[in-house]
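Read through the structures below before going on.
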Structure P
Amino acid sequence: MHRYEIRLSGSGGQGIIMAGIILAEAAGIYDGKYVCQTQSYGPEARGGASKAEVVISDEEIDYPKAVKPDLLLAMNQKSCDMYLFDLKPSGTLIVDSSLVKQLPTTRAFTLPFTRIARETLGKELVANIVALGALVELTDVVAPGSLEAAVLARIPPGTEDLNRKALEAGIEAARQFLAQRTESMIDADSLDE
């Protein structure tokens, strides 16, 4: 990994900035990589555009912002539409299928982070942590143990169990998605024969 650029995007109130900080700390503090994390959000506290960028590298980082992201996480339709054009042609797109209904590509990883947080964990507030669990399972950008350590270091006391379950739910959702995708590819191959 010379330089890996990640853009997390959504709207204010979805925990995008916190997710970026956690991911950066997982890479920098726990995985020992070079890392830069930047963030921006609209003037509205809730509902406005929000993005966090994390650049991870094995070497010193000369520019702290994502220029052509290798990975885009879009937690709502507006952020998917707004930031997709920056994604590298071979980049990874992960979307919250609870809130992103129009996909510009069939190559996207579509997982219902908000629905999982609401229905499985009873708190939409942890959709960002569910998304981080899935992101790490899908990309191996940081070690799962490093992500868990970074989450537990950042969350409010008393929410450890909820956040561990949110991480596990995201990891499991990603595993199921990959298994279904593999199964579909095998079925398509058998039809071609």
Structure Q
Amino acid sequence: MYTKKIYFSGGSFHELQEVFAYIHGVVDTHTGYIGAGELKISYEAVVNGTIKAVMGLEVCYDPKKIDISTLMDVLFTVSDPYAKDGQGRCRGPMYQSGVYYSEAEDVPVVELYMNFVASHRQSPAVPGTGLTLNDTNSDLRFYRKCYAMALPLHSFQRAEEGHQHYLRKHPGIGTFIDFSKLRELHVVR
């Protein structure tokens, strides 16, 4: 079977792995560290900031069953691209949302998708009126800053075995992910 790989980050890599493990067309997943180069790396070194890396997920998928855009839909359903430095209780630059590609053919799709995410408009309520600014005659528009990264993958090192399928090994641990949102995408096995 022909497979491809894409790399994602956004909050706890344990939670991301649990999500992507149940997506139709995903063949395999591995938690790991993105961007540390050849440095000897550990979970503790990343969490305490000794080594600058992002905690992420390698997603191996069958492109005949699912495409990168749909995988990115999943990522940004469970990880807010407009949140700076993390998701839920996971805070810091090591938890930043991102998409990392390793194949040149993926660049146009990733860039188009990320341009869409970056240009998504936000219309906050006008205080005391119940209206949003889009409901008024104002030409003002508010844009949320997109903090999610889209970069070529320079390095990925798999996390220690204890961090692979962590939530399956520790089922009592809570998660910030709203798994019901994934059902709306119709991609969960």
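None of the figures in this text is laboratory data; all of them are computed from the coordinates on show. Just so it is clear, the structure is predicted and the values come from calculations on it, not from any experiment. Cβ atoms are built from the backbone, for glycine too; each structure is taken alone.
Can you rank P, Q by distance in nm of label points 7 Å out along Cα→Cβ at positions 55 and 175 and just name the one with the largest value?
Largest value of distance in nm of label points 7 Å out along Cα→Cβ at positions 55 and 175: P.
Out of P, Q, which one gives 0.70 for FRET efficiency 1/(1 + (r/R0)^6) of positions 87 and 119 (r between Cβ atoms, R0 = 25 Å, to 0.05) as computed from the coordinates?
Structure Q accounts for this read-out.
Given a value of 1.09 for Cα Rg over 2.2 N^0.38 Å, point me to the structure among P, Q it was derived from.
Q
Kindly point out which one of P, Q the value -13500 was derived from, the read-out being helix-only ellipticity at 222 nm (-39500 (n - 2.57) for each DSSP H run of 4 or more, over all residues; to 500).
Only one of P, Q returns -13500 for helix-only ellipticity at 222 nm (-39500 (n - 2.57) for each DSSP H run of 4 or more, over all residues; to 500), namely P.
Assign the value 20, calculated as relative contact order in percent (Cα under 8 Å, 6 or more apart), to the correct structure from P, Q.
P
2.4 is what came out when distance in nm of label points 7 Å out along Cα→Cβ at positions 95 and 151 was calculated for one structure; which of P, Q is it?
The value was obtained from structure P.
Where does the value 1.9 come from, among P, Q, when distance in nm of label points 7 Å out along Cα→Cβ at positions 111 and 159 is the thing being computed?
Structure P accounts for this read-out.
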